[in-house]
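What follows is a set of structures for review.
Values quoted throughout were computed directly from the atomic coordinates according to the rules given, and no laboratory measurement underlies them. Everything numeric in this text was worked out from a predicted model, so none of it was measured. Cβ atoms are built from the backbone, for glycine too; each structure is taken alone.
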Structure I
């Protein structure tokens, strides 16, 4: 199933994508049962919104060995976590813009996990019970600010620095997904979730041992090697097999 949020007459609506149409829901998809409201809209005529409503975005740093090395360190022996605030949430086709003081704005294409129900002390073997599905995410980073500050909050959490979408799907295996990031049509990142240092079940066990994840929260699973800068006028795409393409323009 593919879950979306769309704008209908200026108001956000939840829906399910089926054969090129959006079947809208009464309420959100986080509960145990979907309730359709009977309305149907052509997908091509819908403006897609970010397909989740996170209270927090929990990100995993250095979850690919080669990415850790390109940052000048060896792979860590455990998941390195940081947070992005809900102010960073951005839509599919949304624009990216950094404050004037930022001198290097980077892309980081990632697989994102969207949580279905409250998750605390989740065992790895039961992780799927807590997952609504998976989507594409760009962990946009002000690299110069991150390096200047010596920690990641400001450089990762500026407004609009987390585009996500185009939808959330439960029809893929998070352990076997190819990922590609393109900048102006040129491939700049290529990886596969088989290369994760910590896989999705283990990540959810590790994270929920420390903090409760709520419905709509997002876990960003880390980016492969190949991070690099973007500039105004650039178009960046995060393409994950079986999910779709997240596309954003820098202004």
Structure II
């Protein structure tokens, strides 16, 4: 990965690009009116482009669109919640004000944003992302994006993004340290259906759920482990999840309840 600026640049963008390069310990390359494709060909690397209002990651050697932060489905989901409407994700997670939520498959953070809106300032929402560039870009986006909704902006700022493989992160946590532990192995599929952020396909890490992962998730969760997956997924039965069946939905939520154990 190398860092450069947008085509129409200025000194502020140049300084910001140099700062980001230093934070990520990667090289800054002056744009010099070269196209992104020309820079990729010259350096043979993915490129992080610093623009006036956003960061974009351009994958090398593919025709995929650039990847940039956008709250995606969280926008309309948060609006529904604020109107007092139901939300399948919340029916499964049973999140309430002040609760703690660990999102093991953060992706673009849509579910974590919804969780943070509900759990509020006294709650705790942590998301793990295995690719350090996605983690950095999403972290910056959560800090800076203006949704036009005060509650949503505050919720995004309260999310803690951790660059880590969720397998090692889960195993490092103390027992019963989060109320809810959440997995969405479908996040990459749902995200790439949205225009403008399809480039995540080139950067996302696809980590399969295992018995060991579920063991640690059950150990870490105080109340429940929640899985979102394709409605035909074999993972529900394999790992002992109880499914919230939703007619006509492409995916279901499922839980392992732990509160009474």
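Among candidates I, II, the computation of distance in nm of label points 7 Å out along Cα→Cβ at positions 183 and 215 that gave 1.4 used structure II.
Structures I, II were compared on mean projected area of the Cα convex hull in nm², for residues 151-230 alone, and the highest value belongs to I. Looking across I, II, the calculation of Rg and Dmax of the Cα atoms in Å that yields 17.2, 54 traces back to I. Structures I, II were shown, and FRET efficiency 1/(1 + (r/R0)^6) of positions 7 and 95 (r between Cβ atoms, R0 = 25 Å, to 0.05) at 0.95 was computed from I. Taking mean count of other Cβ atoms within 10 Å over residues 31-38 as the criterion, the top-ranked structure out of I, II is II, with the highest value. Taking distance in nm of label points 7 Å out along Cα→Cβ at positions 39 and 223 as the criterion, the largest value within structures I, II is that of II. Thinking of I, II, which structure, once relative contact order in percent (Cα under 8 Å, 6 or more apart) is computed, gives back 26? The value was obtained from structure I.
One of I, II was used to calculate helix-only ellipticity at 222 nm (-39500 (n - 2.57) for each DSSP H run of 4 or more, over all residues; to 500), giving -2500; which? Of the structures listed, the value fits I.
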